[in-house]
Structure formats: C-alpha cells, structure tokens
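None of the figures in this text is laboratory data; all of them are computed from the coordinates on show. None of these values were measured; they are calculated from a predicted model. Cβ atoms are built from the backbone, for glycine too; each structure is taken alone.
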Structure P
Amino acid sequence: MPGEPDGYRLGRGYHVDALGLTLGGYADFRYENLEGQRDTLRARDLSVFVSGELAPNWRVFSETEFGDAVTVDSDGISGAGSELEVERLYVEHDLSPGLRLRAGKFLTPIGRRNLIHAAPLAWGVSRPLTTSAPFARHASGLEAIGTTPVGDGALDFHVFLDATERLDNSERTEETFMDSQVQPNPRNAFDHAAGLRLVYRSRDDDLQLGFSVARFRLQDRPNAKRLAGVDFQYTAGGAELTGEGVYRESQGDEEGDDYGAFVQLALPLGGDFYGVASHERYRSGLFSEAADIDTVGVTYRPVPPLSIKLERRETRGEEQLAPDGWLIALSVLL
C-alpha cells in the first residue's frame, strides 16, 4: 500500500514505497505419517507474492508457487515431484468505492476456504475435500467484487466468468484430490465457468454467512455441472466455528453427483495454543462409498503469521481419500 514504511514486516512482506511494490509470500513444511504410505517430510509450498500500484485505482498481484520443492522419505532426498506454477496473476481496477474489476488468474470464489488459500491462515493441516474437490480451485477470466451496506452489516459479492481452456494451459496438471495418491484422480481444471458468491458480514465481522452457485464444464469431463454451496464463520471469545457444504450435480455424467460438508472448531487453550477439531462427510461420484473424516489437533500460533500444527486424522468409508495418520506442519506467512 502507498505510504507504508519501507522495509520488512513478518506477515506483510517487504515494502518499497518509492516503487509502490510489496514482496511477500508463505512457506509450508509438512511431515506425514499416513497409513499405507511412506513417512514423508516435504517442502509442500514455497510461494512468492508480488503486489503493486500501477496507477491510482489500478493494482497488480502475482503469486508464483514452487510445490513439493524437496521431499525426504526412505529413498532419500528428491525434487522429482517439484512443480513451478503461477497460482495467481491479475490486474485489478476500482470502478467505484464499493466495486472493483479483476482480470487474469485468481482463486475461484466458491466457499470460504478456497479464498483463504495460504496454509498459515488455516487452523488445521488437512484441507477438507468439500473445499477443493468439487470444483477447479483457480479460474482465469473476469471477476467483479463489491460490497454494499445491509442494516448494521454488509453484503459482499463476487461474480466471475472463466475461460481457463483458452487462457491457461498450466491448469491441466491440477488434480481433483490434490493431497492423495488415490486413483482415479482426474484433472480438475475448468473448461469454462460462471458463478456468483454472496457473503453477509455482521458489523463486527463476528458472523459471516456465505452462499455460492456456479455452472461449469471441467476439462476431459465434458458434461455440464451445476454447483450450490453454503458456508459460515462465527467467532467469539477467541474461538472460531466454521463450516461449508456443497452439492454438485453432474448432468448426463456417469460419475454421479458429488456432495460434502464439514464443520471445524478452534478453541484457545492458553499460551498461544489452540485445540482444533473437525468432522467432514464427503461423497465423490467416482467412488462407491462416502468418506467420513475426523481430525483433532493442536496448533501453536505465537504470532498470527506463524503456525506449528499437530493433527491426527481418521477416516471411515472411502479411506483412500484421506488416509489415517499423523500430520505435522510448520507454516509461515512471510
């Protein structure tokens, strides 16, 4: 932001006011001890953010991610699974104080969790399938973002149009189940899409209620799909209760419909420690059973940009979607 002091601040990046640029990012390191898999230590995400003011009311933002840069397991150290990808790249223009237009590649505005994105901002290690599997996590095209007062609160809205097939070939490597070795695991990139997200926020932002709808086609799965979802967040006394639910209808598609929902509670334990527990039920049309996934863990957050997380995960039903085991993560917003 213009007018910020030069220099580095943890969680806010390095700012150069004369250039109107800020350099930041985040890192996520994980240890996984999962049933049926090798114990693995990996640099899961190394992301670099660059943001800046092009002119009054014009901004640019980019995120470049180096995924699985280094993996350590019983076979030794490897970078064979590493991937360099542009996660986000867009130009944004303020049309009015309450409305802006975004053009480029951005996070798909479906649900709350997909827009959080950076691992240091999430309480748990595991990402719920409900927030990642039913739709492509990125979109390329246009997005209008606005807000308007509603009583003592506000109503935010996102409207997006996507043309990933024409604009971004790199998305063809994205998988439906991004942290699983499951098969089948089809690609999860839009061919084209359109959608709307509405969020009501109370005056103090302690209550947020969201609703999302979208219609799209996925690459290599040509039949149209329709999606509807709801989400919420409630905070009080340092505790946070969140949840999302989604239903995706596959029109004329043999794989069937997808649906899922989860709820998560984070409670302060004292001394910068938080207890985190969640339950999710997810049914993929690609498999015969639903997965019921329970997680419980502890997160240490001495400062907001830094989290150390320990999590135990257990799954019933389609266990291969989220294998039982222990997960540890060190996440920092730079």
Structure Q
Amino acid sequence: MLRSLVPGLLLAAFSSAAFAGAPGVSILCYHHFEEKPLQGFSVKPSDFEQQMAHLAAGGFQVLRLADAVERLEKKAGFPEKAVVITIDDGYRCAYEKALPVLRKYKFPATLFIYPQYVGEKGDKCRWEDYKRLAAEGLFDIQCHSYTHPNFAQMARKLPAQQYEREMHRELFTSKKTLEEKLGLKIDFLAYPFGVYDEQIRDWALQAGYRAMFSVDGAANAPGTRASSVSRTMIMAGDGPKAFARKAAALPLELEIVSPRDGQILENGPYRVVAKITDPDVRIETVHGVSAGCSGRVDARSRKLELSSSKPIKPGVHIVTVTGSDSSGRGTRTATWLFRSR
C-alpha cells in the first residue's frame, strides 16, 4: 500500500528570499531528432548542432544533472550561465544523431528512459546501448516511469486501488528494473508529460528518488527544492533567438502561498496567491496567468493574486508568473502547477 507523507512537512511552499539575485540554472529538455520533424518536440540534428555551438561559444557552463541536484540540495548556488541537457524517452534517433554532437563538445547529458520502450525493434535502444553510454562517463541514465502514462488521467479514470497498483509499477518497479538491467543507481525521475501532484511526489520520495523533474518551462532559482525541479522543452519551431532565450532564462524568486505546488483541489472556484521576493525584477511588470485567469502584482505589498468565481476543468493547471529583469537582461519566470478533480 502506498502511503502519503504529511503535507507541509516536505512539500511546504518554499522561500527563495535567501538566494535573491543569485544565478539559477536552466534545464533543457529534448526528445526526438529528425531533419524533417514529424512532431512539435522533434528537433533537426542540424539545429541541435547549432544550439550546442551556441552554448560553447557563449560561455555557458553545461553541468551534469547530478551536479545541479547536489547544488540544490546543499543550497550552494550556481555559476553564471549554468545549463543542464536532458533527453527524454530513449528514441534511437537521439542515440545516433544527438549524442555524437554532445561528444564533440564534451557536454554531459542525462537520458530519461522508461523500461517499456527498450528493445530491438523500431526507434528503440537496447539495454546494451545504455550500458555502453553509462560506461562512457559523459552520459547518465535515469527514470521516466515504466510505461510513460499521463498520471492525472490515470487518477481520474482508475479506481483508487488499481491506481495505486499502477503507480507502484510506474514509480517503484521502473526504478528497480532500470537498476537491475543497467547496474546503476537510479536517483532521478522525470514525470511523463511533466504531470504530478503532491501525492505522486510523496510516492516518488518513498520510492527513493532524490529529485523529480517537470516541464513547466522556467529556470530554477537556487532555493528550488530538488523534489520540484522545472525543465524547459526545446521544440521544432525554436529558432536561434528562441533557443538563446531559453538557455539564458532567468528565474523569478517568489513564495508560493496557494495553491501549493502539486496541490489537488476540488473542482470549484480557486485563488492563486504568491509573494514576489525577487529584488532583481521590476515589480510593476510582474504578471501572472493560470487556467484562463490573469492579473498583476500589487507593487506595494508585492503580492500577486489571481482568482476565478467559476469552476475550473478537471486536470493539471500551470501557474506562470513573469516580470522584466531590473537590469534589462530579459524576462524572469516562475512556474508551478496544481491539479483539480
């Protein structure tokens, strides 16, 4: 039986005020690589080459994911222009077309894979392929669940006991399978589709993951908890300017008041509240959006409030808060999500 940890003990709203003004880290998320992209998240290998060249020429520091997580755990902060490269799903095209580019630039990367998509046929990689990659030392293999389902849809459609059984396989069995097949320690989980809630995060912690990752699309401030790390997807339509903006993304530091990150709400009216603690944002420019609602911050109190008098649809909803950097370096962004049922 899966159990829930005490809400607020591990998952209380974080405060990043102690790290105000410190550099953050942008974690880039790739999926598929084809010269004629068939999907929105498929990137041309030639574009990927240009993107890695941009990181090299621009003085970016490409960190190992484990290094970034350790910095979060120790609250050690990040160097300027820190980025991490991750690749999801385990497509063979990534093995053949992206990894040679990373070797060229000596950039480390983490591959998030799921056991169901490992094999001999189609666009899959074999267990032997992953063992060789891990042995190189440049690449890290981590978990992306067992079958890559949408956890929110599972929660809505399955009876409670069946849902818990399925989630045990997705979180616990997947980790054990990867460790046994690869002979590696699996420490990190990338949520499929970036979907999670407080209960799922509790279970992931019970399963032994040190850090969990979404795709909320924001850089991470030094005060970010390792159990709630954001990544930014790189898409087929991202030209040089869009990629440069994502790689150099700036975090917006705030205190989440409500709803908590990953909180499960009943399907009714809701209210979003956050206090902006970042001294490097022009407070009058701060703006928030979520589930069709939008609003600006009160400059005097530095409090942002969004509310809806109408019920919201069941599902996952992302809160996005943005504001202009006070030094003109771009836009600062913070994100978190909640789920309604």
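Starting from the value 29, 25, 22: which structure in P, Q was semi-axes √(5λ) of the Cα gyration tensor in Å calculated from?
Working: P: 29, 25, 22; Q: 31, 26, 18.
Answer for the origin of the read-out: P.
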Given 3.4 for distance in nm of label points 7 Å out along Cα→Cβ at positions 102 and 270, calculated: source structure among P, Q | Q
Just checking, which of P, Q has the largest value of distance in nm of label points 7 Å out along Cα→Cβ at positions 22 and 46?
-> Q
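When relative contact order in percent (Cα under 8 Å, 6 or more apart) is calculated for each of the structures P, Q, which structure yields the highest value? Write out the running numbers ahead of the final one.
On the way: P: 14; Q: 19.
Comparing P, Q, the top value of relative contact order in percent (Cα under 8 Å, 6 or more apart) belongs to Q.
If distance in nm of label points 7 Å out along Cα→Cβ at positions 166 and 198 comes out at 3.0 when worked out from the coordinates, which of P, Q was used? Write down the numbers at each step before the final one.
On the way: P: 3.0; Q: 2.3.
Structure of origin is P.
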Match the computed value -7000 of helix-only ellipticity at 222 nm (-39500 (n - 2.57) for each DSSP H run of 4 or more, over all residues; to 500) to one of the structures P, Q, and report its label.
-> Q
